[in-house]
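Down below are the structures I want you to see.
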Structure P
């Protein structure tokens, strides 16, 4: 309460001159209440009169009528209302957004840490310089086709651990706005106009980038070599009713990439290609990428136990959908397949590539390449957003009401 009163702003400070009125009223009352002076030349009489006057003064001061005090209070409140007091507007709130790149390159080792950890350190240093008290902070991540937002002083701990399925870099060109800070390893081109950036940089990191039937493909910092595999190959799992054409193509795709094929659920599988066995069946035309066919199909779900699924083939319903590590195919059979046969094979192979990502421990070549020296740049300050809430109380109006009530009480009952 005292803090709020101390922060009052006076819009009409000249009105506070009226505070002299209650003081003048009390002085006038005191002057009228003094005893008359007595002229004498005797010192003893002077001393007696002085003592009597002091005692009378004290009695008079104690005897100020309550009605007069109320009038003084009314004048004081009225003078304060004339000063135009108001509470200051609540401070505007600003929100800083940190967009975290969770692509595979961010989890590579760099100077005894990871590129992500180094970039976050640079981002925190920028935020400490730019943020003011009361500013909010939120962290953004784009993963699995979803936009994740987390409020707090630090990103979720799960973001610091490499995800099972690799994520693509954010669409930086859509995130160039004041108050946004990009956390990545190499500054995207073109550089942002409004957003800031904190890039870790980093040298090239040698390591496996993929697997073929000949072995493991390794990036040595400059080029690619193939080495014999030292571990069992990853697994493609085929489950449920699937068209023969899709099953045959999936087996060829797995052989080309050095994957074993298993029928039925298998723990630790790299990719699960499964059919749908529930729901009504209909015959519908399907096609994309230069091929078409008549399909006996059910409807693919919107999501499964591992998260949402992205539609890949659909008409009035989803027929094929995918997510990290799995493809759900609701087509049981294909007939009247037309178009270039190679287009059908390439189309489905690209789907399987998009769904499975590289085997465990493998990072694409582009992600392993050097990211430069890194650096940082401050973002433009975000636009403040007014804090929502009730409007401030009309302080001067309340003071005026208080002054009126005090005056009415002081003047009631009316003087005879």
Structure Q
């Protein structure tokens, strides 16, 4: 069922924020993968946020002022192309189905845009996002400027529409939260399936296949990003992608995987022993990361600054590294010197939504942004111990990351991906029962 009201409300908010002028928001182009084969199409997130329209070759134009209008340019119906490539809404059906005021053929865009831009004070666009669109927009503006002797004025101000949309996208509405909950539930189920399936001797890509199967069979259109299925030493490679190692008895398996549903991403990481039981050193490191995640999540609440969860996680991990003998000195000294970064080198989270690393600034006026209800972010501390001088062999190649998706609520937070087990006893019990 299509929900057009949230998209209409977002367009109205953008129009109000523009306070005059014209906004142009194109969707993403189709991309060639090889020869005559395209990548699976995925719309532009800004465009989809405002329209819900899933087809390529489309542009949204908003004109603010006394009589604001939303105008969609899209592909016309074409029975021959639809025979080869599938259904198209066409102009009239798209206007009605997506609740815009007007719709025109995409082929008419260059003809109509100079008129729409004439005598407007401001153009809202995303300069620098795509050189082809930059050139196209400049062509329209030059056509308007060419009419100067007839008294026609081109927009004198070009503003980045993303500065408004990024702020809007930071706080999710009810429809977005509901969609993200669906993606979170499917993703959690996929991680459970992976834990149940994993065995020594399997290839990492076999577990990758289990994840993708679970995503797709529950209606996910895409993985939100390509799954990381990293066993043994690969768990210490943050963006490992090959997924082609044979898993060994005694390995930890780090899986960072999330699905996308109707454009919205989940992003979850779980780490567990391929054999079904943590060794002593593996459990020691794992419990430190788990405690760090709990400390970080406790700082996710309205009014807390963006960095508060990270600082809480760092404090726990630094103390844990001192306790394990991996860092020397006091916790505070290890934090001040940055010595902990040998084993924990990334931030504890990022915004999440239509993009895995979603839109929105992390600072306002030079200060870390305060969290607010409706924001969604990941909470993902980790610890990655490579072989090296001064590192006891029992810790070599232990890589642990634990990641959940958090929704800021009126009173604190909710981990919407918590259905994926992460307590040691729960993981071991799940894997034991599956054998």
Structure R
């Protein structure tokens, strides 16, 4: 009989064996308290692939001595769920570990809801998709949501050493010598995916021949050949994509050049030129705005250049634009002023256009009093004359509040304040 993969064999059977996730499983944390009290409620475990969501679910079942059944929301049908419910009735309760829970269709969901409500079924759903975006509210409202974190290199090194020393499920009964550099490479190259690291270790062990003393020596070179540096994964439609775009804009807004270039590099590596260009143009007007008005046209020029060049050369004008936007003074006064005006409109603060501003280019306009008292600014010294422009109901309202973060807006502010006082 073929042996099960190392990553499968090394799955923890109790929470004490879970590596990492201290923010959930450390002493005193909510999930750990639920497990210790053996008082579970339905939950969704959310996080990137390969960090142990399903393993934690199985460990929870093991630590609470609760029978469990593993299903997949895509592969398994309603009949499989009916069988699980019958088992739950027999055991007076059951944990249903449901992979890809975000893919649960309405028919399966409607079937499960009454059993989740009664507590007969405790659902532990596992997903890589943000549950607040991807899971139906009816299911989500009945579940605690726990976000798992990507494992760091030290966590993965610990998992690898455990596998090497485990005599029952790992390689504890074999003579294996592995260099520190090889362990560190496996932990680094997996990109936070412990399953990938264990697969790399397994391949290294199976492909290494023992020496005269029956010792398998795994060097850095062997490790490098057994696990390629994990390629950068970026799903343009996934939740992480919007997190990177958000971090990109916030880094530019915060004037952190290095962070902004890092996130730009991630977006370039993902090949998402469209999102980069759209976000840069928004930033130029939303975050820099009147503090440096020429940043907008220059950003647009960089965008047009990037579109003509295409990747990888597109990165050159984009880098220029990002550095300039980061180090430009920042102002959001113009669009914030408009947002306040829009809020007034939507809340009914409108009022009639003053008669002297109304259209007077038609026969009979004067009889209606349209445009009669309008003062044409160009007829006055300096091209300005004091008169009312806002409706009576909001006369004197100020929407625009200038900042003095750049020379251009500082000049605007001086003119604005001068006019407001007249």
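Taken together, the values in this text are just the output of simple stated rules run on the coordinates, not laboratory data. Predicted, not measured: the structure shown is a model, and the values here were computed from it. Cβ atoms are built from the backbone, for glycine too; each structure is taken alone.
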Item checked: Test item: Cα Rg over 2.2 N^0.38 Å calculated as 1.44, pick one of P, Q, R -> R
Note to self: Starting from the value 23.5: which structure in P, Q, R was mean projected area of the Cα convex hull in nm², for residues 18-209 alone calculated from?
What the structure shows: P
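Computing helix-only ellipticity at 222 nm (-39500 (n - 2.57) for each DSSP H run of 4 or more, over all residues; to 500) gives -14000 for which of P, Q, R?
R
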Check: In terms of FRET efficiency 1/(1 + (r/R0)^6) of positions 114 and 378 (r between Cβ atoms, R0 = 35 Å, to 0.05), which of structures P, Q, R is highest?
Finding: P
